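*Asks:* The following blocks contain the structures, represented as structure tokens.
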Structure 1
Amino acid sequence: MKKTFALCSIFLLLVVTGFSQTSKLTGAIGPYSVEMSLTKGADVNTISGKYNYKGKTAFLDIKGQLFDDVMLLEESYKGKETGSFYLQIEGDSLTGKWVHETRSYDVRLKVVNNTYDCFDYFSASDKSVDVSGDINGTYEVEYYFLNDMWFEEGKPDIEIGYNGATAVLEKINEDSLRFFVEAICGPTYHFAIADGVAVKHPEENQTYVYINEDGCEIIIKLDIREVSMSANAQMECGFGARAYLDHSMIKTSEEVEFDRGY
């Protein structure tokens, strides 16, 4: 009985305080061999840890943010920022760049203890678990990547790039709904933004159509906690250069807010 009580107490403690294992990695920053440890940070999708160059006893602190399968880590030593990591996660490998001012090195790291807790990303799909199946709400899709479009030696410009879309829907009546959608496209971040009232398709269930006087047509197809939106044109819809709308989004909140600063 005492043993059972003790085990239950340990389990409850882990549930209340959280439990995150440490990922151990080895690899190289440029020509320099390193050893690194990473754990989940205190906030959602954050990471903290430390690393040292093999053969050295001094550790550098690292902390940063996880963006799905890419991450940004800021490096510091005794409170002074000394560099940044831009890393792509692929299985047990992390590759990317270390940069500081005008310098940069290729980074190659590998998880060596089969522990991946810190790479668990809280995504739009996870947010969708707690929302209703009602049409009204906010919908999202997100995609992150290492954007090195402007990278060159001596000027190592690199960033965490974002493409994706956000839509807000509100049903007006059985035959129409109000919508707003914003999509960000490509490494140059061109915007596709549209809003208006779409009317129900006469033949296709859960489908609404928006058409403006310039010939822009936007098809909105609904499913439970999901929406897909596509546009037939770019210029006619008032989108930016090389921007487009052809996205499927997941409902992430009940919020209906059309005043988004535009």
Structure 2
Amino acid sequence: MKKILIGAAIVGTVMFSPLTIAQDNTAVTPEQRKAFEGVIKDYLLKNPIIIRQAIEALRAQKEAAKKAQAQAALKSRQEQLFRDKTSPVGGNPKGDITVVEFFDYNCGYCKRVAPAIKALIKKDPKVRVVYKEFAILGPGSVTAARAALAARKQGKYIEFHNGLMTGQTDEDSIAALASSLKMDYSKLRKDMNDPKIEEILRNNYHLATALGINGTPAFVIGERVVPGAVSEAALTQIIKEERAKLKK
């Protein structure tokens, strides 16, 4: 009986397979398997860097697949990202460049970047901002997001959003903010329980997940997903580059 042992050489590293091809189709014996596994174990113990290389290669593959998936979602979900009527809009509603922000009112980095967004809107009359509540930091975040979206029904979304970004998000603070904006608090509380708001939050979560966004803040500008608390200067530069693309 003639047997052929199969192996494979990849990136300078020999990777073995416990596959033995027997021309008469007999199975690998337990002794043969044990011996073969012993060879593999001995080789890996003498060359532990191979394990690290394999882990790094696998990590790189996963990151590449994640980026490819995010880019595909970015192209297929343009309508939901940039033109979803359930998402509040700030800046110039007819602006030439749209900045989509995913945020959480209890996120310290979101609060840190909020002044940059306000300054950007003030300085650039052609920028459009789409706000996506991405309430991932607990029940308090969900309550704040509900309150902000409910404030939209009284025409106070932007003011309420800015107030939450500079203040607290507990129920007393929400009530005080509504009072300072001369809003109908009873109506606000009622509107917070609107099933449509729950649907908006759920859709935002699914959209963020599809884009590979798992933290806040995160921005989508043109064909870019930009994670983290980006500075005003960085946002301005990205917008400048996206405008240049449009002109071409």
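*Asks:* A value of -2500 was computed for helix-only ellipticity at 222 nm (-39500 (n - 2.57) for each DSSP H run of 4 or more, over all residues; to 500); which of 1, 2 is the source structure?
*Replies:* Comparing all candidates, it corresponds to 1.
*Asks:* Right, next: Comparing relative contact order in percent (Cα under 8 Å, 6 or more apart) across 1, 2, which is largest?
*Replies:* 2
*Asks:* With FRET efficiency 1/(1 + (r/R0)^6) of positions 40 and 88 (r between Cβ atoms, R0 = 30 Å, to 0.05) derived from the coordinates and found to be 0.95, which of 1, 2 does the value describe?
*Replies:* 1
*Asks:* Output the label of whichever structure in 1, 2 has the greatest value of distance in nm of label points 7 Å out along Cα→Cβ at positions 176 and 200.
*Replies:* 2
Rule-based calculations on the coordinates, nothing more; no lab input. What you see is a predicted model, and the numbers here were worked out from it, not measured in a lab. Cβ atoms are built from the backbone, for glycine too; each structure is taken alone.
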